[in-house]
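A short reminder: the numbers here are calculations on the coordinates, not readings from a lab. Predicted, not measured: the structure shown is a model, and the values here were computed from it. Cβ atoms are built from the backbone, for glycine too; each structure is taken alone.
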Structure I
Amino acid sequence: MTVDQRTSYLIKTTSIFYLTGIVMSYKLWLPLRQFPLLPIGQADKYLDSSAIPLALLLVVSLVISLFRPGRVVFFLVITSIGLLVLLDQVRLQPWVYMYTLFFVVFMILQNKPGTNSEEVVICLLKLVITGSYFWAGLHKLNPGFIETTYNPILEVLFGISNPDILSVMQPFGYALPILEILIAITLFFPGFCFVGILSATAMHVFILIYLSPLGIDHNWIVYPWNIAMIIFVWLLFYKSEKKLKISIFQDSKAITAGIVLTILVWLLPFLNFFGFWDHYLSFSLYSGKTSELVVFADKNVSVKFPEFLQAYISDKGNYDRLLINDWCMGELNVPIYPELRIYRRIAGKFCGYQQYGKLYIRAYQKPFSMKKYIAIKCPEN
């Protein structure tokens, strides 16, 4: 397969699975919904009526990119998604972030006359894929991953629920994130690349099984992304002679793109350990590091909640509990953007109910067994 063919297939794959994700989460992209829009700054003040036209522009541009790819179309994809994210941060899902980075590379470098642009495209996309595996693995090396992801795997897929057995097997759970890190490393080296390809494929197939009705039957929105990742790995690395090396970057735009992607994908995710960079932008996925926003309310308070929220409220005896992520998943078919600034803005939507009785809003840290949380307080009247 030639480099041009690989690039063409990569563009088509990215467009198809981008469209699939948008269709599966269509309410996320429209303003007519119950879950609050969470704009960046005051973007809604200036773009309030443009959400539907922007969503249409995004979909049309992605469809056109399947048949007539070009810089103008790629620019329209990037611009429309950028403005849509300004209007609602929840739209910045990890698959949206990765696909958009792909389109940035396509727009800057594809078919640039007199250069080796197609080869640079392949190398830069390799940089994105390996970075995502490396950081996804590194962020999982914590007890929260064992409690919130590894233990459920043992219980749901393998039927192991005995606490003593789970306790004995917990140390083996760290093999999974180490595998992800090793996948990133092996993909760098031609002698081990095929092992990395097979390992990545097996990992994604396992994830697909785990998320399916055979497993937890949850978070279907990342199903297309996992399939796309398998295709990306084979297109980028299988029998590819283009190595990740500095000498291939021969012009200023290629060098600039390489520096920017290195910063975004390889350097900034490190800041997530200190709370200075978002989880989704750091590929901190199923890591057990994110917190869970929970609203606790007296029954005379929760009964005042809107009708559409009642389906997400669970009875806990003396009080009722609302998991905000359940609401987000139930309505928008995507998980909430797991950052404290987002939680505080959502919490503000519930503060008015304090007049009816006791209401507590907390962001629980993982692992949940430690019972640590950040109390989100409403402003006093």
Structure II
Amino acid sequence: MKNRPLLLLPTLFLLALCLETCTPSIYSRLVAESQSAYVGGYTRDEGWVNGKGKGVYRIELDKKGRITNQEVVAELINPSFVKESADGRYLLATSELSQPKERTGFIHVLDVRDGYREISKLPSGAQAPCHIELVGNQILMSNYNGGVASVYVQSPNGEITLTDEFKVPADFDARDKPHLHSANASPWGSLIAIADLGSDRIWLFTLAGGKLTPYAQPFVELAAGAGPRHATWSADGRFLYVINELNSTINVLSNDAAEKKMTVLQTISTLPEGWEGKNSTADIHLSRNGDFLYGSNRGHNSIVIYSVDKVTGEITFVDHESTRGKTPRNFAIAPTGRLLHVANQDSGNITTFTLNEKSGKLTFTGQDYQIGTPSCIEF
């Protein structure tokens, strides 16, 4: 009995050698699939949302996508959108302020390696900053109120500097006040599409050196009352998929780079035929392989699924999947491409689905994780 540990030594040595040298191995694959993510949300009562969050959360997930732990890494007010730098060194977060005495929101830069120490905090340029886009060391912040998109440049030490602003012209004739909801960079990063929910337009710019320059075609006009919110580009930059909050549709825009022209190619509903309940859409993402497109419905409380024709760019309805929660404001596809996580804002839960990369369909895993008023998930 006392000699048994010695007999196990050769086996343990071979096991350690395999884990160290056998690539790709089952071990390395499981480690790669176990990861963390950030969750942003609302922390106070704003009238239209009663925030129960405590700030920015870091969640741990196992290889099956199950959330195993959470911790608050930054106690910010209303960090409704968060974004991690490409190298994982910095975490950027909004502070979505819009109460009468609050003239502006803020952008925060946190040093992940230094315990999420705040490196920079700058005004966002207007009320209710709600989206962050990264293009190299350039940062675009969209403000829902005021019609302002701000551009910052990040230095090697992590600090940011305001370098430019786009303000919707004061004399611009629109259906509503400007409401910039997102800036979406093309795959090569130089063409920026800013979704303006108030004007039903996609404003177009080139971006270089922290400066925005109006594109040859300054905007794309969408249907009156559409309310463009978020968008995602195809991997080759030929198509832009825009989800419209107010009329529950998706527009497919064709991008002719040679002619510097974008046109509306297709409009399709996000709702089942005949459904008459109240609804507004929110988020939109392509699958990792680009074969499927997903959008979230708030009201119908579902993820709508389409197949994508990569040649024509057009999409075809596949299915709806209930989010098992209320008001799916945001969702994220895990880096593996095989799991989709939904932030259900008003029911305060994150639900998880397996994603079939061949059919595009989603299957609920059973995970219903409680967390305070989640509005964004970032891997």
For distance in nm of label points 7 Å out along Cα→Cβ at positions 65 and 329, which of the structures I, II scores highest? I
Re mean projected area of the Cα convex hull in nm²: value 22.3 computed from one entry in I, II; matching entry is structure II
Comparison of I, II by relative contact order in percent (Cα under 8 Å, 6 or more apart) - largest value held by: I
When volume of the Cα convex hull per residue in Å³, for residues 105-288 alone is compared over structures I, II, which one is greatest? II
Match the computed value 17.9 of mean count of other Cβ atoms within 10 Å over residues 193-200 to one of the structures I, II, and report its label. I
From the coordinates of one of I, II, helix-only ellipticity at 222 nm (-39500 (n - 2.57) for each DSSP H run of 4 or more, over all residues; to 500) came out at -16000; that one is structure I
